[in-house]
1. One of I, II was used to compute distance in nm of label points 7 Å out along Cα→Cβ at positions 63 and 263, and the result was 1.1. Which label is that?
2. Given 0.9 as the derived value for distance in nm of label points 7 Å out along Cα→Cβ at positions 55 and 231, which of the supplied structures I, II does it correspond to?
3. Given a value of 16 for relative contact order in percent (Cα under 8 Å, 6 or more apart), point me to the structure among I, II it was derived from.
4. Here helix-only ellipticity at 222 nm (-39500 (n - 2.57) for each DSSP H run of 4 or more, over all residues; to 500) was calculated and came to -10500; which of the structures I, II was it taken from?
5. Quick one: mean count of other Cβ atoms within 10 Å over residues 207-214 came out at 16.9 when computed from one of I, II, so which one is it?
6. Supply the structure label, taken from I, II, corresponding to distance in nm of label points 7 Å out along Cα→Cβ at positions 87 and 199 with the calculated value 3.6.
Structure I
Amino acid sequence: MDSFAVFGNPIKHSKSAEIYALFAHEIGISKKYNLKLAVQDNFNYLLHNFFNLGGLGANITSPFKENAYFLCNQLTERAEKARSVNTIKKLKNGTLLGDNTDGIGFISDLKRINWLDNNNQITSHEHEDEEPITNILLIGAGGAAKGILPILLTTITTCHINIVNRTFSRAQELTSYYQEIGYKNISCLPLHKLRYDTNKYSLIINATTSNIHNTIPKIPYFLITPDTKCYDLFYTKQDTLFITWCKKNGSNYCSDGLGMLVGQAAHSFFLWHNTFPTIDPVINHLRSVFYM
């Protein structure tokens, strides 16, 4: 019987089972973790059946994170704010606790690669007397963006986040939600109007699925400078298309989302087992055996 599993579609490419096995080996835990392919019509049934048959914890990946939000009996504060769940734990009373570890995994990775300092500010390679406000461009308004927004807004307190999305109404909806719950340092802009944007962005985050479709977000090249940090939540064996494009346009600081993947998995593992595993050896292992 599977004690843990990840649900998604597609799911064959998922590294979650391998990551869990490496964490479990380090801690000395022997539990079975498997991949579960679902579709919209059977996701709810498969998830509840998994827990009814003895499942202890589940990871949820695209495109079911928002579905999972509504299937949990309790939610952590970060899941509540994100309105999206990527980790579920079955509590001793049989109820399901929903969490979202994407954001804390993302922040952990920014610290790991030294893009975030001890004061939770984006590290600067320019003049220290510049404006304290850090502009962040978030491309995408789907589940991935929802997962990282709450912790970005609460951790990097001097930032201003500008959201762009292919469907502008989704960016507007996301912006309005956070403004209504008290965050004023967030705005949105139609994608085509970025060409007139005069903001200087310290961090640009690709939270779209453009890589899956072999495309890149249509943002102006002049937003990229040598000091612009460009982070793609997606990851591949080589540089993602987005990272390749950012490097071509001059960025000296680029990272894919493998570190975030392992980071969020570590926080999921901690929720389930109350023990935090070591992250770096797992990232290094995955890099060495990448088979995407």
Structure II
Amino acid sequence: MTHLITAAQLAHEIEEVVVLDVRWALTTANTPAGREDYDAGHVPGAFFVDLDRELAAPAGEGGRHPLPDPAVVEALLRRAGITEHSRVVVYDAKESYAAARAWWVLRWVGVSDVRVLDGGYAAWVSAGLPISTEEPLDRHGDIVVRAGQLPTLDATAAAALARDGVLLDARAVERYAGETEPIDPVPGHVPGAVNSPTTEWVTADGTFRRDLAEHWAQVRAGREGPVGVYCGSGVTAAHHVLALAELGVDAVLYPGSWSEWIRDPRRPVATGRTPG
């Protein structure tokens, strides 16, 4: 089963699904990122989702984007009228980085039928489909979430997986290598982790590349064992989990990611462009 949906498919099913707009940018994390874009135009009937406030808890010991309070996610789902049996489509501006976080969080709390609009809002607009500036009314749903429906890694499990399996670091190679670190106070990577930049899993138009299997084979390079993924704060790593799910690979997210790993100075840090 694919976890993706095209703009044309969404247009055909628009009356049968709940649509969530998760446009977001890391550089505007202290404001309702994406809200202005949503107000300017969105897929008709879509509900706006604030990633920083509804798909993550406040920054702290768990990193910059810890897993959200289930009650907050429940309130979001109820606002959109989502039940555990609803068919849900999520999208962001283009590359599906933020949408993948929504896809993961909703499945984590028990919503099983969630798909991502491949190519995001850009694909919808490019297809010449209608847009709206009207915000739907609160649907007052009554869903009860069940957090923990997907497995996660903590720092200890991530370290073990880097030794005994395949732990992917989804950040840009310069950050992985410790050559630059524009966000977190400590540069480098989890020792043994394999760099796999998120940007390399999508094409120029923001859609997932069609040769995902071949790309995965190159990234994995013959390594065996279970697969886990982390990034800076657990957002773009979910994009890897989504891409691998398309291939039938059950990758596990390390939600705290690098921003949580470095909070304990006893944890080792590696630098350089090889797993180390």
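1. So the calculation was done on II.
2. II
3. Attributed to the structure labelled I.
4. Answer for the origin of the read-out: I.
5. The value was obtained from structure I.
6. On the way: I: 2.9; II: 3.6.
Answer for the origin of the read-out: II.
Read-outs: derived from the displayed coordinates by stated rules, not from any lab. A quick note: this is a predicted structure, and the numbers were derived from the prediction, not measured. Cβ atoms are built from the backbone, for glycine too; each structure is taken alone.
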